[in-house]
Structure P
Amino acid sequence: MRDLKLPKKSEINTAIHSFSRKERRIFGVLLVVLFISTILILQNINKSFMVSVPTPGGEIREGIIGTPRFINPILAFSDADQDMVSLIYSGLMRKGPEGVLLPDLAEKYEVSKNNLVYTFTLKEDLIFHDGRPLDADDVVFTISKVKDSVINSPKKSAWDGMAVEKVDDRTVKFTLKQPYASFLDNTTLGIFPEHIWNNSPIELNLANVNPVGSGPYLVKSIGKKDSGVVNYYELERFEDFVLSKPYIKTFYAYFYQNEKNLVQALKNQEVDQVSSISPKNAELLKKEGYRVESATLPRVFGLFLNYNQNQIFLNKTVVKAINDTIDKNRIIEEVLDGYGVAIDTPIPPSLIDHKKIGSGTAEASREEALKKAEAALQKDGWKKNASGFLEKTTTVKGKKTATPLAFSISTGNAPELVQAAELIREDLSKVGINVEIKTFEVGNLNQNVIRPRKYEALLFGQIINHESDLFAFWHSSQRRDPGLNVSMYTNAKVDKILEDAFVTIDEKARAKKYADFENEIKKDMPAVFLYSPNFIYVVSGNLDGLDMDNIISSSDRFGSVYLWFTEKDNVWKIFSRIN
């Protein structure tokens, strides 16, 4: 076989010159096509080896309602306080993406066989924002201040009965009196530096407004109005944050008095992110092209029934008819603009996976539900009077007495609660149930209605941050003030379930107990559960890395703030590891 050789340049020129004009034109076009095709092929090959990765840079301007007063982990109470604490402080553990607790300042922890002793080992070379070392003394100091009855921290009750001691500079031991399923959640508490807070009373320390922590962001500057009130904080990323250096370099937190001012600041481009806004404003902003993110909160809104004030609630047929008649989805659409989910259980849908622990039932149509409720009430002896409302006639010692099917709803004067109450009254009137609505200013509602239990039905929301909070709302020991069992519910079996669940560490076993608790509540019907609202967050259009799937409180949105990014670049896969 003859060897194949490339043609010489002179041969190529001879061949080209032999082309006719038409053939030369075709040859030129083919050369152009070949060139373009080669470029496109090379680009596609290049793209197949490329990945998009976050890069450091950019800024976030967050609008927050309120003014922070106590930016410290043990006194933070308002949303503004808690938001700033989440950005500036770190705990032994941190709630990471997907709601999983991750070691933060801790390198590891060990649990004794009896689940009473937790031993944490701190990571090496930890430092605060001011460059001073963070060690076991700071952890012990922080917990001792939480437990101090003089300081009266909002978090004190979560730490009562727990002892903390330093083993060495990097080791801290917690000893519990009994197993506590939610203990690790406690350890997300931010740790503050003893060398700053030990110099003056906690409430008066200047570090409340100029805080020093070890979290993802540190205070660079503080802006104040002429009155001296804080207007904004400029935060910069903490280069030595232990989980990873945050991508966003600068984080501004601006403060506003109310939602109206907050929304206006967003429209004026003073800020590019806001939370704590109403569903109605969220819908308006969404229609204007803003990016609106939301997630279901572990809040349970419902009618909590007090049979001591109205004994019709002892009649399960009546309570079931009330539950079946109320159009919960209508409340969500008209009151919450779709930012919520209907519920029929005391356990928020975002707290425990109901598909795993609950049975669930198919939802009937509105027409079927109303017919079913009317038929059940009629069978139970309730008949409509001349006014169109139901009553039941009973004979006692030869004397007939008519008992009306009527009750009052007490609630706060917040527009959403008032509107929900009106929709409930409208729904129940369709089957002949007469409802009176009583609204109260929040302080008056708490002091003069809820505390003395002077209500028939209370339209109220329960905030359930942890599974263990269900004890406070449903155990019979919590029926009287200051307990939170506003249905005055008593069930010895439920008491035992809640007591056992409180100390059960195994997640599957604990979930089974809460499934049993849920079933008991559904049988007894001490409340009509309505909805769980959504947390609403308007965020920058170019923000990536946000995770809101397991948010419990509004400040949880900053749990993985160090993973947020607004800038990115394309690099080859082999170079995609971020420094």
Structure Q
Amino acid sequence: MKPETYIKLGLTISVLSCNGTDDNKTNKPNIIFILADDLGYMDVNYFATRMTGVTADKQYYETPNIDNMARQGIAFSQAYSCPACSPTRASLLTGKYASRLGFAFATWPAGTYYNQNINTPEGYYPHDIIHFGVNTGIPQALNNSTSNTALPTGQLIDKGRDVLTIGEALMQEGYHTAFIGKWHVGGFGAKGYQPYNNGFQALAYYDDGASEFFNWRETWNNKDKVWFPNMPQKEWTVGNAGEETGEEYLTDDLTEQAIRHLEKRSKIKKQPFFLYFSHFAIHQTTFYHQCQDMAKTSDIEYFENKSTKGWNGHYDPVYAGMIKGLDNSVGRILEKLKESGLEKNTLVIFSSDNGGIDSRYTNLHIATSNSPLKGGKLSVYEGGIRVPLIFHWKGKIKQGIWSQVPVDCNDIFPTLLEAAGKDVTQVYETLKTDGRSLVPLWKDLNNSQNVYERDTFIWHYPLNLVYTNPDDNLPLTPHSAIRVNNYKLIVDWYGRLKLFDINNDVSEENNLFRIMPEKSRELFTALCQWLDDNVEDRYMAHPNPDYDPEDELRNEPFINIYEAYKRGEDVVNLVPGQ
């Protein structure tokens, strides 16, 4: 066990008092971070065109406003997220790898020690899920790990654990900070772990992975502990729908609330603001069978008979309609900045929390295709973790820049702090962030001066899943990955290794594991050492005592390569040729 303590007071950030000078405040940029949910890399015209050469007018989806944002700023071709939403959100908010914080999965409302009001076992966290089984319908050699569901905020039950969020860090730098939308790192409505406990004014929020897109308000405003009646708090704090706007569609409603907030902030010249706008679009609704209730009828009808339907496996008018609603939201935000005179002093960032749900690997009704990227949400192939990332700041960032430097979602935390004028060297040293600021890359686009000092990226997803493995069409098994420079090693803990040269094989078709055994060995050892040093044992998958190898459907036998590594065996020679 390697419990990590996160203390907010460990970082000495100068707090601007109410009597601070106007110059100190007005010289800092306003910041808006817009996060889409489940939006794939190939779902955005600008990125799809760069990948395939096919212009936007010949594609099925339409993202003109996001495209304009990219053309007027810098877009990153190799930006990475976690494979799922809660881990990415935890990483964005803290600048740390999600697995260091215990976030292993995109958790749906499940029983934790806290919400079931039972004693937390020694070595566990109150917001860990008690039992996290997934019935994949086939034998499972490994049992799922548990997963944390709440960022520690220094509550009594946290026993000294606390983590500084970007909201708190910017607030200490003199910012007004606000949050709108999907939270999903608060223990499913646990008191003390919501946006307003993490440095944000909560304009409207819901602490779950999915929401209805119509008639959501009653659910968001519910205070009765209907899911967890034993939760040791008087009221459920799962959400607050915010102001009435008259909008019937969730994406439009949240956007209108954001617009109203920007209007208010535009009249307060002496204090910069940070708005974290976390959309539910284009995540599926809570009830998957209600597909038509995820996009507006007018948008569905618009795409129903569009002539380019089917391009690149993009064919679903509901999915396309949800993207259109999201894109309209981005357009309204950017237009409001122009109207209110905020544009020149506002940094806007757009990204997604993970890759798209790919119809090739799931039977869910609403899905996309990430082709030519392999895999989708919940996998560590490029389709699951490569996401659009755009920075827009008129007059400060050159227009139309395309950077091919690999970057990560945990870089957002230090990037925003440096943009706000903070010396991030202090942040790295004191908070031990994994992320590094991307601000220097705005000028050194290819990192020729090594201004961005990262060459290693790690993903950890220790779960069996109903989504299928692209290589055998059977459910995914617990897996992790490491990328160092151009080479990425995918470690399937069932006992398989796959090495890819991402720069020359973005589709991950040519497994170099046997061709480059030394590189495979080097990356595998580095990954295991990192997991040993940073991830607590309960967030690792472990052998299933009820597993019978005779029942296995896969062609390869299960090999416990992690235990073999711990015994000092050469795992590269142990794993069969692939």
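Summary of computed values
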{"read-out": "Which entry (P, Q) yields the derived value 4.1 for distance in nm of label points 7 Å out along Cα→Cβ at positions 399 and 447", "value": "P"}
{"read-out": "Which entry (P, Q) yields the derived value -9000 for helix-only ellipticity at 222 nm (-39500 (n - 2.57) for each DSSP H run of 4 or more, over all residues; to 500)", "value": "P"}
{"read-out": "Per Rg/Rh (Cα atoms, Kirkwood Rh), the highest-valued of structures P, Q", "value": "P"}
{"read-out": "Given 49, 49, 40 for Cα extents along the principal axes in Å, for residues 199-438 alone, calculated: source structure among P, Q", "value": "Q"}
{"read-out": "Among P, Q, which structure scores highest (criterion: FRET efficiency 1/(1 + (r/R0)^6) of positions 327 and 543 (r between Cβ atoms, R0 = 41 Å, to 0.05))", "value": "P"}
{"read-out": "Structure (P, Q) behind the derived value 1.08 of Cα Rg over 2.2 N^0.38 Å, for residues 71-246 alone", "value": "Q"}
{"read-out": "Distance in nm of label points 7 Å out along Cα→Cβ at positions 39 and 375 from the coordinates reads 7.5; which among P, Q", "value": "P"}
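Just so you know, all these numbers are worked out from the coordinates, no wet-lab data involved. Computed from a predicted model, the values in this text were never measured in an experiment. Cβ atoms are built from the backbone, for glycine too; each structure is taken alone.
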